[in-house]
Each structure stands twice: as structure tokens, then as C-alpha cells.
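Visitor: Next up: some structures, all given as C-alpha cells.
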Structure I
């Protein structure tokens, strides 16, 4: 039974509720001033609300009128605390960034948009590399591992390898925009390639192209012999007898093996080289011995020699160093001087002639980072000066312009050498501010030198390592698009020829007017010769080329190519009486000239001639078959070119920039397999 007092409570509530009746109460108009003991304003006033003085019984604080004054409402609370989380340690930043990568990777929102996923990860990376750059390499190891980008992430992105480079680049790049998309496309395969940026040439050229063009120089009829060698890739660590057909790493090394037979060598590396390895010293010396003997230049040398880059072997990043690069440069330039005679050697840096490989920093990155590769520019410039190949003015330019320089010869030819790492897709530093086609300023340098040459009535040869066009797989779009316009502006009256290397193959690119909107014999303005390599890597023969050049116009009148059959090298190991044979492969004029009936014997092999050759190729695909054979220096490993390959090869020849080359059908650019 409930207690007695519960009945009393319920009864009282019922009695109270029963006394409430519907009614009206009118409140007095005056404020009841007795409620508060004190006011900041007149409590009886009717024009404003009362402002009582309030004292807090807990804090014993009397609150000021400024807290509630309707005429002076505060805009910011500057008195109370507004807590922020504590500064995170470098380690916590790294852990948090990696956790975000895991979340982004697992987020189903990105399941059908890997590009957005990749750029989101780069946004995380950017803030980490800015806040805790020392954690950048570890972060990229984590990203590589999470996304399964490679099997050796711990090695690839270590600070001693490429980790420091990627950290620098991401901290400076617009990762949410064009830079990030291009980075994700090239290095991570998660974005489509971004389009070529619109090019604004307003004020780029100091003067318009002359119209009409100056009268062409008259040919002297005297021909000079000019040697073109490229891509030696000397491997001073080559181990004769080591695995020459390895399945990982650099072959022909003592640590190389084939997974099918890890404990026994399947294909011993021959003394003079093999198809899957760089050049041993024995092959390099064989080529340099053969060149004077075959070209009739013993004792007198060439008028000059072009070396279009890549002295250093294809070592993985972890096995490279500045000293290794400098060693190779010192050795090879000394050999060129000793073996090739008195003519100067004009050289360009290749992507392997650097450490980290393929990396060169634009000066615009600022601070000490801008000079981080100056050690190499200073070294090669000093070597070129030591060998007496360049005058002081050109040496100074090479030190200041990423090893790029201009040398003005007394015969009226200017040779401009470029560092094409600054448009090479594997140079991470090119992914900073990519919408600017000339971040480094190298193309500004080129344009100014060409303008000076035009004003002086001089002819120019341009040389570099990485080609600007062909199938578009090696260079970047925006800088080579600008280069293409520069070539158009100064062709054919200033630029006589362009020379590249890099692919190890015998190739060619034609440049046309108006960005190649119309490609015919009338619009063909310049040609780039891509020289064959000394190295047989990969599946190629070893080769070199000599140009016959008119001494007044500096046009190429013929080109002669020699090659050495690498498949014969194993048979040379058992004796020392003979070494490799370099044999004459072909004359460019004799091979293709019979199909250009409008051309005389003393007309140059210029862009117009080459366009006629491509027309002959369209009419007779067997000419493309011949071109394809010579592309691999007649290697037994070269596969035939048929069907779509025929059309694609012609398209590549007619492509002088990445943008144009990428419009061709892909997959047939190289004969290496």
C-alpha cells in the first residue's frame, strides 16, 4: 500500500489544477525596475531596452555594458581562448598522411575516377612535403606500396634515390591542376594525358619572320665530313662472362641473373658486348678505332664531331653517383680527343649524363635548389674547355644555361647545344608549372641566339639529346610545341639542320610551317636527324654516321652510316687476332634519292627532299621496310614493319613535336623488343 503522504500530494495537485480558469492578465507598461538593483541606462525609458548591471555570484565579475550594448556589437571575440590542436610531430604528420592515402584508396567515390584519386593523394603529399619535407621520401615509399606501383618501393623512393627529387617537385607543383594530372599520367598511369596548353607567342619573337626570305646562300661545292655519334653508354662495370640475358637489373654484371637459371649463366656476356647490355670498354674502343679507318680521317680528323648525349650506363639509381657520372665524362671526352683527331667535338648532355639520372632543375625553383646540378654543368664545361673544343664565351654559357651553349665558328656556322632534359618526360622537375612551356628559360636562350644569327646572316645547327617529336613518347607536349614554333620561325633560312639521339635508333623528323596543319613539300622547313647509337641496347647493332656537308650552306648533302653486327660478337671471344667489324650500311642519298626524281645530285638532303621521300614511301611501302631495317642498324633482332606500321612510320617521320607525334597511331615507334 502506498505511503499516506503520497495521497496528500496527489490530492493537493488535483485541488490546484481545479482552480485554474480561462482568464486574461494585462502587464503594466512600465518595466519593473525593482527586479534589478542597478542599471547602465535609464530603466524607466521606453526608447531602449534596459541594460541591467549583472554581477556573477560564482566568478564575482560584474559584466560590462560593452558585452550587450546594442550600439557597439563586438565583431570578434579576442578575449576567450580558441583552442587549436597541438603542433604535430613530423612522424605524426607522416602517419596521418599515409592514413589519408589509405582512406582515399579505399573510398568508393574514386572507384571509377583514378585520376581524381591520384590528384587527391598528391594534395596530401604537397602539404606533407611543405610541412615536413624530411618525411617526403618515406611518404612516397608508402604511396608506392599502397598503390602497388613497383616491387622495390623502398629502394626507388629512398632519399638516396629519387625520393628527394619527388619531394622537391611535389612541394612546388600545382598538384590539383595541370601539373598533377600530367604527373599522375606519366609516373603513375592514373590520369589521361593533359592536352597541349594554348601557346601565346605575343612578344616572343623580337622580329617577324622576313617576307620574302633572304636569298639563300650559294653552295660552295666543297664538302666537309662531320661525324655524328650518340649514346655510347659505356659500362665500366661490364663483366665478361656474366649473365647477358638477365631478367632483372642491369645485365652483363656479376650480380645479374636469369630467373630461369639463377645459379648458372644461360647467356655469357661476350667480351665485345651483346644485345641486352651497354657498351663494354672493348666495344667503345673498337668503334673509336674503326671510325678514322673507315672515314679516311686518320691524322686529320673531322671538320667537327657531334655527340648527342648519353655517355653513362643504364644503372639503377641506387648504383649511381656524381663521381660515377664525372668518371665517365672525363674518360669518354678524353677518348674522343685521342681517337677522333683534331676537329672539335660539340656535345650535349643526355638524360643519363646526370645524377639523379634524367634530372635537371630549372633556376626558377629558387634558392639553393636552383643550383643543385651546377656541379655537372661546371664539370662538362671545364672538360670541353680542357679539350679546347669550346671558346671561353661558350664555356661561360654552358655553366650558366644548364650546359646549353652557342659556339660561333669562323666559317659562319653557329652550333647551339641544348639540354633536352628540360623537355624530357622522365625529368620530375619538368612537372612544376607545366603550363609555362619554358620554365627553365632555355627556349628563350635558343630564340635569342637564333635572332642574333638571323641578324648576322649566319646559319645554325641545333643539337640535343631527347628528340622533340617522332612518336611523342619521349618529350613533353608544351615545351616541344614552343620549340616547333621557334623552328618554324627561323627555317629554312637560319636553321640548316637539327640533330638528336636518345632512342638508339636511326630515325628522322620533319618540321613543317604553321604547326604542320598542311604537310607537303612547300611547307617542309627543317629536318632533325636522330643518330644511331654505339650501344647495342636493346637488340640493336652498334653504329655511327658521317655527314657530307656543304662548307658554305652547311646543308647535308649525303649521310653515310656504318654498323657492327652484334650477333657475331660471341664468336670473337676465343681469340685476340680480330675484333668487331664495322661495315658500311648505307648512303641516305643512294638509298632513297632514286625515288625523288625532281632532285639533282648536288641538291641537299633537306626537309623538302625528305618530304618527297615520305611521298615515295606512301607509293612504295618497301621503302618503309628499308627504313625500318636501318632503324635498328640492320640488327637480326629487328622485326619487320607491315600493315599499320607502314602508315605509322611515315606519320612519325612527319612529326617534330610531341603533340604532333602523339596524333599518329602508337605502338610502332621503336624496333627494340
Structure II
């Protein structure tokens, strides 16, 4: 029981006892001495005076001392978390004289902070400029790039790496590289990287594909390593397509060449019989013929290699039209895309050059400047059509264009070469309206269906070099300072509060704190299909209905991904026992045995005299706001809980709570105190 409630109980009990005792005493005296009216008034006043005095004293102390002290405590708690906090609890009652001193303290703190901020800004201008240039470079760099410290924790990754590992919750600042790419060869190679910055290459598997990983140590650093990844799957397949025939061709070529060389030496040395000469000439003729055939096969293999579809990649049709637009405008041509955009497999540079050349040829042949382009889905193929008003092209015309080079260069491929690279051909046909004609080219279809993800703004954080200054992961976790922990703050929404009686998770959200910073984009937010109806009473709280979660994955799919997102972090929640019970009951086979911090218990430990420790009361006390529509959403509550934890950290440190072990001991003390 909080101290204030104990004092209030004692005061009310004492006041009641004195008042009842006074009433009893007055009644007894009145019955014994039978006083007159004036004496009776004096007797009652004297009997009730002690109780009334205690009652008035309690009211006076509450209004002039105890209530102002509570308000002062709240104001000081806000001031510790943020010197710019609202001053809506000024000292009052007997503490009113502290107002000038408190205001001076606040102003002095603000001035000192402003001076420190100016000094920091002055020293950080160059660093900010370099950071902006680095971020701009990383945004446009198409090669997935990762930077890790000497303990193999991620310090940086670019948007290309974020796209590559989009479905992997282990991607995040401060996460271990082995969680993202669990390849023993990679871990070993990082430990033995040359210190001169020279590169090492590895072939790593990831989600059914092979990636060529280039590793090198960053010079003039504290052991950081830079990794770049290149998708080598198609290259590997392409290599297999020509290595096997080449392995049989080369020995045969060497054998026939050696036979020719030997026969030539014998003939040139003389001393042979006519019969032997005839036999050698016959053998040389046969070897020459075989060598000619092998050279033809080798030439065909090389041509096939040149047209290998291993160079094809998934391409969005709208990107093709967008890339063609500037060059066509310079030629005075207009290309209008129609129909639904689709994915296709293409050698994008070659296909762009082919289409550019074809439109110029169509312009010369028809005299038209306005054309249309359409992509249609066929049977395992995608039809790319160029459309114009007029007659279709003749087969003879197409055969002539087939042998034309893409550009006026000696080694430039022909239009037909680009078509064969896509295992394609072309033909011209008349549209159903008999007014338009089109040139059709079937191209390989891609497996992707949905359009590309929309371009989003730059991530607020995709690098944090201060992670390299954190203690190594091998240090005992409980001994680490609170502001150096990797923490995952999470919250769940459920169908109800009776988890042991069948209520289930319907939403889980989490966010990450690294180095005392809440990372805005390192989040986990997933609805869960509970496999049962959501009661209307629960919907009124969190707003989720059966329709909202019916297409969501079940907990058996979501919780393993959430466990991967947590990694080696410390879990944090408000009233953590409920949320932890929710994930452990449904996460069969998953281990959530990491330390857990509970902001409810920490708040009670810091402010045992305060009464309200719910999330709403604490948010109001520390002036934390829920964005509209985020209260009672898993991610919204998790983010406010994270901000609450960051607000509690300086107050914990002021009370000697510096490490994770200190915080866990404080929580245990609060729990034991609550059981008494």
C-alpha cells in the first residue's frame, strides 16, 4: 500500500476515534450533571474539539503541504526527463516560495543545455554534411551493402540490402550478422580478414539463391568489415550450361591438334615410305575434318553463350516505357503505354536498345510519330506489342530488320540476336478494328505478380556507428548499463483477458531501442488470426474485428518471426506478465528466456508514493502522446511504452539503478512488496 494511503487511513481512523470518543464523553457528562444550555454547549465543544482539531489539521496539511509535495514530485519527475516540460504544477501552499528557485533551476538547466547544444552543433556540422552525402550515396547504390563491427553487429545497411532481406526480421541495427546470414564459412572468413583491406570472396546461400559476397576490412577503423552481395544464381546456372560441353570439346580439340602436329613432324622429317605417307595424309585429313567440326561446335557454343538467358532479370513494364521516353522525345516520337503493366524477364539494356531502334524504323517506314505499346499475358509468355495506325509489316520487311545491327558499330548485335537472347521472334498482325496494326514479340514471363513496392522516403536510420562502441556480446548481460542494452519493447492485443481459458493473440507489435535511441523503422507489426471469433466487448477496446484478421497468418507462423525479430535483445513491456503469458502460451517450442523489464514495476519502484501507474496515467505524467488512432494498437502502445522507458532511465540512474541487474532487482523488490 502506498505511503499516502497508509497516512490517510491512520488520519481517518484517529479522527473517527476522537470524534466518537468525544460524542460518548459529551453524552455521558450530559446524563450525569444535567447542565443548562450554555454549559451543555461548552461540554460538547470541549468533547469534540480534539477530533475536530485533528480533522482540520489533516485538511490543512493535505491542501498546504501533502498535495503540493505530490505536484512538486510530478513536476520534478518531468523536469528530470525533459527540462522543457510544461510547468502546469507550480509550487503551491506552503511550498509557494519555492517557485522562484524552481524557475531559476529550470532556466539554468535550459541555458546550460542550450550552450552544450550550440557547441555540439558547431562541432557536428562537418559530420552532418558527410552523413548526408553518405546517405545519398547509399540510397542510390543498387548493390546490397552491410557494415559490421568487430563483434559482427550490424552498423549500417543500405536500401538495396533492406530490399534483399525484406522478409527477414533479423535485419536491424545492432543485430548479429550470423542471425541474418547463418553461414559458418562467413563467420570464419570475417575472423581471418586481411588487415591490409584486400578483398575475400565467398559464395553464400540465401532463400534458395546464391550470392557472391565480397568482404574486406575497413582501413583506419576499429575492425569493421564491409560486405557487398551480388546475386550469382543465374551466373552459376549459366556457367553450368557451358562448362559441361566445354569440358568435352577442349580435350577433343587438343587430341586432334596433337595428332596433326605429330603427323606433320613425321612427314617433314622425310625417310618415310609412300605407304606411310598415304596413311599419314589420310589421318591428317580425318583429323582436320574432325577439328573443323569441333571448331564449329565451339563457335555455336560461344554464340549460345552470348545469347544466354542468364542475363535476363525481372523487369516491370512501366519501367521500360519510362526509360524509353527521354530518347524518343529527342527524336520527336511519342509512345503511349496502354493496358495493365506486367512483370517480364528481359535483358533490360538490350531490350531498350531494340525497342528504340524498332520505333525509329517504324517511324521511317510508316511516317508516323505517335505509337502505342501494350503488354499482354499469354501462356507462360508475355506479349509485347508496338501498335500504330495503318497496315501490318510484311514478312520480308521483318526479315530485313532481323539482320540489321542495333547500332552503327562493328561488334554491335543484330536485332535478331536480341530476340534470340529472349528465345523470341516477331510477327506483325492487324487489329480487330482493321484500323491499327501491331508488331508482336513474345518474351519470357516473370514469376512476380504484384507491382513493385512504392518508393518510400529515406529511412530515419539505417546506420549507427556508435554501436561499435558498445561492450562485446560476450560480457554478462546483467552487468551491462541500461543505456547500452539492445531492448525490444512489445505489446499484444488479444480476444480477451482470460488467456488460460482460450483467449488468443490477434495483434503483436514491437520496436527496438539501441544505445538509448528508439529506432523509428525497426518495428514488428503483424495481425494474427486467432482461429476464433473476437468478442464485441474486445472490439470496442482495440477496434479489430474478425474481418480484419481473417486473412492474417496464425500465431504458429507469426511468433517464430517475432522471436527472430527479438534476437538477443532484452524484452520490455508494460504489465509484462500478461504479454509474456500471451506469447508463451501460443508459442509452443519457442523460448523467451531472456531478461524482461516491466515499465509498470519500474515506475512503482521509482515513485512508490504515486497512485497511478497505468500506461495512460504515466503517459499523462510524462507528457507522452499517442498519435491519433494508435491507443490500444499493439505497435502504438509498444512505442509509447518505449518512450516511457527512456523517460524512466535518468530517474533510475539518479536512484543508483545503472545496470540491467539493478533494474531486475528493483522489479523483484516491488513485486515482493506488493505481495505483503
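Each value in this text was obtained by applying a stated rule to the coordinates, not by laboratory testing. Keep in mind that what you see is a predicted model, and the values were worked out from it rather than measured. Cβ atoms are built from the backbone, for glycine too; each structure is taken alone.
Visitor: Output the label of whichever structure in I, II has the greatest value of mean count of other Cβ atoms within 10 Å over residues 423-430.
Guide: Working: I: 23.8; II: 14.9.
Going through I, II one by one, mean count of other Cβ atoms within 10 Å over residues 423-430 is largest in I.
Visitor: I've got another one for you. Looking at structures I, II, which one was helix-only ellipticity at 222 nm (-39500 (n - 2.57) for each DSSP H run of 4 or more, over all residues; to 500) calculated from, given that it came out as -9500? Walk me through the numbers on the way to the answer.
Guide: On the way: I: -9500; II: -16500.
Clearly, the read-out refers to I.
Visitor: Out of I, II, which structure matches 79, 32, 25 when semi-axes √(5λ) of the Cα gyration tensor in Å is calculated? Each step should come with its number before you reach the end.
Guide: Working: I: 71, 31, 24; II: 79, 32, 25.
It traces back to II.
Visitor: Next question, about the same structure. For structures I, II, which has the highest computed value of distance in nm of label points 7 Å out along Cα→Cβ at positions 431 and 607? Could you put the intermediate results ahead of the total?
Guide: Values: I: 3.3; II: 7.1.
Once distance in nm of label points 7 Å out along Cα→Cβ at positions 431 and 607 is worked out for each structure, II has the highest.
Visitor: As an exercise: Cα Rg over 2.2 N^0.38 Å, for residues 111-222 alone, calculated from one structure in I, II, equals 1.30. Which structure is it? Show your work: numbers first, answer last.
Guide: Details: I: 1.65; II: 1.30.
Going label by label, the one that fits is II.
Visitor: Figure out for me which of the structures I, II the number 0.40 belongs to, where FRET efficiency 1/(1 + (r/R0)^6) of positions 199 and 415 (r between Cβ atoms, R0 = 25 Å, to 0.05) was derived from the coordinates. Mind dumping the intermediate values first?
Guide: Working: I: 0.40; II: 0.05.
It traces back to I.
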